[in-house]
Structure 1
Amino acid sequence: MSISNHTDREYSSTFKTYSVDPMRERDLVEVVDIEETSGLNRWGYDAYRRELFTNPNSIMLVARNLIPNELVIGFFAGWIVEDELHVNNVAAHQEYRRIGVGRSLMEAAIDEAGRRGVTHVILEVRASNEAAQLLYRDLGFSFIGRRRDYYRLPTEDALVMKLNF
């Protein structure tokens, strides 16, 4: 199939115009901006900064747009406790959703966790976030429980999902 037959979305996901890199302090303003528009429970600048500089067990990544500039278009924040990676936050900028940014961040974090001896990954996802649930199931996660009224603004249940290596 020639490239001219691809839609813009197919082209973007076929030829990635972003990279996944370790989060840096200078990324935090953009990370917080994405967090605030994604319906996540708020961490804020100081919490992300603290994780970057004081928690050696954290995995903090960003997806960085390469064209036309190095804009942060997504992020991952999680930490390792014993043999478990707990996914705290993962989100893509609203203009860069459904092109594989979340998947790339999750895959990179899972790979890094595996190198650090992790045997399973746990996360919570909003009960209404069907797109994220589909992604996680596609990555091999399964549902293991529900946390009532876990999220705020709006209050909503979380579905707990687990991936075993």
Structure 2
Amino acid sequence: MRKKETQNAAAANKKSMHHVFENFSTRATNAAGSTFAFIAALLLVVIWGISGPLFHYSESWQMVINTGTTIITFLMVFLIQKSQNKDSLAVQLKLNELVAAHEFASNRLVDVECMTEEELKVIKKYYSHLSKAAKNEESLQQSHSIDEAQQKHEFKKDMEEELKRKSANH
């Protein structure tokens, strides 16, 4: 019984730490992208530059800005990537919902971000064909889907084969 309680406590603690980091990273990326942060960074660089003569432009003076910017850049890369991953996931989920909800949309596109690059190139070719088909339509409201394009392609292929057979028989 104690082992299960310990496991539950560890899981709750891990979830709590994840939540704390999630909140911290959201706040940090929002703060880092603010006008205030830019002005503060600019002022810091200007103050550092002005202080050069006081420190005789020594190596230590140069090390302060180099070390500071390196550490901040290193940490910000991870915060920005975490924020970007979260935003990307949210956008993908919203797009998946739109695709799934639209009656004429191809459900093949739900989870398209999980496909390989080669699979994405195949779908891109389909959309190129749809674009050409849409240009031939008189109405701008005409809608096409990947499945519709495939059906039309199969139909045309069948018709072509039937015409070849008829011409071969005559």
Structure 3
Amino acid sequence: MARAKVVSDRLAKVKCKEWLEKFGFTDIKPARNQSCDLTAKKSRKTYFIEIKYSSKDEGNFFGTVMLTEMFQAISNRENYMFLVCRGQGENIDDWFFKLFNVKEFIKCCTLTTPIFLYHLDAKVSSKLTVPKFSKHTTLASESLIKQMWKDFQQWKSTSYMSKEEK
């Protein structure tokens, strides 16, 4: 029987911490109840960092961003960041990292379901670009995220159980 491929971001979190330290971040630790992966300090400012890890060796980046992450990002846009990375080994020089502020990262996101997807073209490994989206694509925006968050809060507080299920 073939084993299922398990993708863990544990090593990615370790390598992201190492990379952030190289760029002057301190007090880097796992986030607790923050809708992000890490918290870190730089220049006496606390940052919330969401890691987007790709286990692929090469090619474009593609993944999901939860509404809770996006809402926290726009609510804390001055100190929330997205760290996109790729790699598999212990040598940090074999890894790729790109740190985005909220405004930059939202440009890479579309709404396909209540989950946001981000897309980055990686034709040259050191330069990621925002791809051209189809005219039928719903692009992410702060107003869309705020409206979805408002709707999401209503969804969470409303019971959808039918009379038969109660």
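Just so it is clear, none of the values below were taken in a lab; they were calculated from the coordinates. All of these numbers come straight from a predicted model, not from anything done at the bench. Cβ atoms are built from the backbone, for glycine too; each structure is taken alone.
Each of structures 1, 2, 3 was scored by mean count of other Cβ atoms within 10 Å over residues 59-66; the highest score is held by 1.
1, 2, 3: which one has mean projected area of the Cα convex hull in nm², as calculated, at 23.3? Only structure 2 yields this read-out. When mean count of other Cβ atoms within 10 Å over residues 67-74 is calculated for each of 1, 2, 3, the greatest value falls to 3.
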